[in-house]
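Engineer: Presented below are the structures under discussion, each in the form of structure tokens.
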Structure P
Amino acid sequence: MQQLHEFVERHPRLFVLSGAGISTESGIPCYRDREGQRTGRAPILLKDFLGSDYARRRYWARSLIGWPVVQNAQPNAAHHALRALDARSRVHRLVTQNVDGLHTRAGNPDVIELHGNIGRVRCIECGERHTRAAVQRMLEAANPDFVGHTAPAVPDGDAQIEDLDFASFDVPGCTRCGGVLKPDVVFFGESVPRALVDDAARSLETADAMLVVGSSLMVYSGYRFCEWAARSGKPIAAINIGKTRADTLLALKVEAPCSEALERLIERLDARPVAG
């Protein structure tokens, strides 16, 4: 942890990129194992969600059962430590690949949510926005037989179920126009909004180093920032257990739980600065 402390002392304007590994201690599963390989069933593709009524029924049925895991999750020690790091003027910008909203709930200001927020839902027809909590009430009212069903949790408010009759599931439409509702997140096969990428890129340009927290960086939407940082000569540190796609670009890698590494970092920063 001494090396991480020295890294932060020498580079106080950190561009921080977080991934699923920071939220596992909040009870939200990861997509990938320590080798960076995807575990479990592949997430739904945008083309399938938009092109198949059955796929949408299946998605929302699983989400009805899996959503409470995200809804009830609380920021953990790692989220609070990043907030503490920001309060000590060490975070230039926080960008997250997560859709759970836990950084905002921990008090981090101005977070860029690259992949959206699972707590929001929008109509793809008229653009009306709904809260996911409101949609949950609509789903439960329309599908009482599904309420109370339990299943193993999987990432992003999904649930591992295949033994139910999804064809009978009733998916409510937009309360404004009756259109198709989609969670306000970036599905696989969908592009991150250009404005968010540009905003994050500008922050990276004015940072003096990059810190990756809990991400294997296997998805290009996050990895590209490591490429850009490396090309511009900005050092990169990572806190992550297991392989990352950017291992060859890292100046420092800390293989430890995010909460442990970040809490100890805060303790060292508060104790005394690095000499010299």
Structure Q
Amino acid sequence: MAGVRGFWVRAALVLSLLVPVWFAAAALGTKYGVIDWRFGLGVMTLKFGPLLLVGALGFAVIGLLLALVVAPRRGRLIAMMAVLIPAAGLGYALYLKKSVADIPPIHDVSTDLVDPPGFSQAVVDARGKVSGGNALDLLTATIPPSPNFPAYGGKAVREVHAEAYSDLKSTVSDVSPNDIFQIVLDAAKAQGWAITKSDAAAGVIEAQSQSFWFGFIDDIAIRIRPLSDGTGSVIDVRSVSRVGLSDLGMNARRVRAFQTDLNTRLNEAATG
């Protein structure tokens, strides 16, 4: 029986150590184009990931019980390590599930829902090369039915957006478009985005933000236009994920962070 215990405890540790390797392979394999994002995220992470965590945890718990019961009682530390790894993974997964429960399943966020900032043809072409990618159809899109988001199926994205992110509005300033452009550009650079287009004459800035693990790219468009009375500027921001139904609230957080920084810079410029 002691031999069985030793084998089980060691096997449980090996299985538990494979858990982070599995998730890292799914993420980095997607990031570097080794596997399609739908396989890395949808299959490896979301479909089989939870099964692997539960299986590894169950296997490790049996190993811990054997280490505590079978004489001579050895391998308890190894067994506890084997339990902690998948338990931590499950805990994090449950935390994420709870934290995003009230976040709507949308991936296109704009401060202007009537006339959202558009993207250059270069961005449109780049997005078109992504298999299973998201369209730039904020004005007409509806949320597809999903067992993960049963309450949202069929609803217009604009309506859900307006209700969930009512705080996202255009930034209005008394500074002219020409004078404010550099301030806006500096605020965009401060976010750590990769600036892909900067056209002061057109009042347009485009940028990208890439996630660390999966390498998912979100496209950002900033538009600066003169106010109708010609006394200042109105700045709008749009952030759109290239893939995935839900952005887990990332695009809204990104826009908020940018606007907060921009407002700080505008206030400093006004008082400086």
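Engineer: Determine which structure produced the value 44 for percent of Cα pairs over 15 Å apart, for residues 189-228 alone, calculated from the coordinates; the candidates are P, Q.
Structural biologist: Values: P: 44; Q: 47.
Going through each structure in turn, the value belongs to P.
Engineer: Work out the source of 148 here, i.e. which of P, Q gives that when volume of the Cα convex hull per residue in Å³ is computed. Can you show the working numbers first?
Structural biologist: Numbers: P: 121; Q: 148.
Only structure Q yields this read-out.
Engineer: For which of the structures P, Q does the calculation of FRET efficiency 1/(1 + (r/R0)^6) of positions 125 and 181 (r between Cβ atoms, R0 = 25 Å, to 0.05) return 0.45?
Structural biologist: Working: P: 1.00; Q: 0.45.
Here the read-out was taken from Q.
Engineer: When distance in nm of label points 7 Å out along Cα→Cβ at positions 69 and 101 is calculated for each of the structures P, Q, which structure yields the highest value?
Structural biologist: Numbers: P: 1.8; Q: 3.5.
Going through P, Q one by one, distance in nm of label points 7 Å out along Cα→Cβ at positions 69 and 101 peaks for structure Q.
Engineer: Using mean count of other Cβ atoms within 10 Å over residues 93-100, single out the structure from P, Q with the greatest value.
Structural biologist: Values: P: 24.6; Q: 11.2.
Looking at the calculated values, the largest one is P.
Engineer: Using the calculated result -11000 for helix-only ellipticity at 222 nm (-39500 (n - 2.57) for each DSSP H run of 4 or more, over all residues; to 500), pick out the matching structure from P, Q.
Structural biologist: Working: P: -11000; Q: -16000.
Structure P accounts for this read-out.
Engineer: Let me ask something additional. Thinking of P, Q, which structure, once relative contact order in percent (Cα under 8 Å, 6 or more apart) is computed, gives back 20? All intermediate terms of the calculation are to be shown ahead of the outcome.
Structural biologist: Working: P: 29; Q: 20.
It was calculated from structure Q.
Engineer: Using FRET efficiency 1/(1 + (r/R0)^6) of positions 85 and 149 (r between Cβ atoms, R0 = 35 Å, to 0.05), single out the structure from P, Q with the greatest value.
Structural biologist: Working: P: 0.30; Q: 0.70.
That would be structure Q.
Engineer: Out of P, Q, which structure matches 23.8 when mean count of other Cβ atoms within 10 Å over residues 13-20 is calculated?
Structural biologist: Working: P: 23.8; Q: 17.8.
Traced to structure P.
Engineer: One of P, Q was used to calculate distance in nm of label points 7 Å out along Cα→Cβ at positions 45 and 173, giving 3.5; which? Write out the running numbers ahead of the final one.
Structural biologist: Working: P: 2.7; Q: 3.5.
Going through each structure in turn, the value belongs to Q.
Any read-out appearing in this document is the output of simple, stated calculations on the displayed coordinates, not a laboratory observation. Owing to the predicted nature of the structure, the values given are computational and were not obtained by experimental measurement. Cβ atoms are built from the backbone, for glycine too; each structure is taken alone.
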